[in-house]
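The structures come next, written out as structure tokens.
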Structure I
């Protein structure tokens, strides 16, 4: 049984995985050590752990797992992965982006895949049929765009996602909502269509916190997969267990 830990800025997401199937997903705003100790007590069959973190390297957490004699892997640019990374600045590449791509390629091998992660930022990442991570792009997410309009202007209000919106807003509030939300939808559809010119059989995966909302509005076919990152981290873990059988 594997434990997958994705440590974010405010929350920690954990997945319990067995035989490449996610059995349970939990999240917490507790400290890393407190949450981890709860998980170890609750799932005492855990043998392997992989950690991805946007915070500083969780040394105390890794020491805790070592004392428990649990095999642990930490995601950084030195950890072997089952994709060829063609990114020029590998040390600056967010491991969440790379892990999502690895998860996507594990599910759809030998295909050209675009992974769109719609969270605080919207990331577009492309993996080709040769198992090569080619790169992508980053743009502001929905909440960030709303905050920017409010912060950098003196009169515009701070708004949030609204389900019903139009192309043409007949008041300032609706104009902002339509501008932000239609702008992102147009951006996603345009990105997909431009990439499809050179990759006509492109597989598109949509993930991230705003993915369920956007999935309803984009016109291009995309597979909604909210757990592709966790699946990718488990893929990396299994790859390293095979690669290092004697460690």
Structure II
């Protein structure tokens, strides 16, 4: 039986992935800060393990990984998913605490989670890490300096882990998701419409979850290094 640890599992893409993997028979570690929300996602599954932890706190992350490893017997896949989108603005309008918060969650949090599972995967002879990047790892959204910079940094983390993991059988890939329907995107959609815009083109979040499943279930000799899945109508390619 395969096991996956999902950070940011209490809502959005993380919750959708958790439900999909549970339905497919996986043992799933659900990591986030809100116990009630995690228990709602777990929905009584005996293969769902609620792990209350803040990804920006090294001791909490290491404790959650150790607990899940002990319960599941292995950590076959890490879906490094937790992230935040802080209030928008041009660089001189972004409070330093907002910048620090984005870096702590979006970048340091992924570093800490990967760091914690690394020795586990090395000892068990391999594993797979899937980092949640974003379309913002390629092109920015207006006024989103903190989010854009941290997501660009995830691309560097992905490449480095993919390289360093080769001799240990640890694969690392990055999924760049564009406009999956989540509470965060619903808020951006409302804001766009309130300002007279046409709204934000979106796809259902289950499409993102199925893409993560594809990456997680590749055979050991194969790896999806980068995968982009997006709402077809979002303005990502083409001339403006």
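What follows draws every value from the coordinates through simple rules; no lab data is involved. This is a predicted model, so every value here is computed, not measured. Cβ atoms are built from the backbone, for glycine too; each structure is taken alone.
Things to note:
- Ranking I, II by FRET efficiency 1/(1 + (r/R0)^6) of positions 32 and 96 (r between Cβ atoms, R0 = 30 Å, to 0.05), the structure that comes out highest: I
- In this comparison of I, II, the computed figure -11500 for helix-only ellipticity at 222 nm (-39500 (n - 2.57) for each DSSP H run of 4 or more, over all residues; to 500) is attributed to I.
- Which of I, II leads on mean count of other Cβ atoms within 10 Å over residues 8-15, largest value: II
- Per distance in nm of label points 7 Å out along Cα→Cβ at positions 16 and 176, the highest-valued of structures I, II: I
- Once distance in nm of label points 7 Å out along Cα→Cβ at positions 192 and 224 is computed for every structure in I, II, the highest value turns out to be that of II.
- Value -1.16, calculated as log10 I(q)/I(0) by the Debye sum over Cα atoms at q = 0.28 Å⁻¹, for residues 72-135 alone, assigned to which of I, II: II
- Value 13.1, calculated as mean projected area of the Cα convex hull in nm², assigned to which of I, II: II
- In terms of mean count of other Cβ atoms within 10 Å over residues 56-63, the structure with the greatest value among I, II is II.
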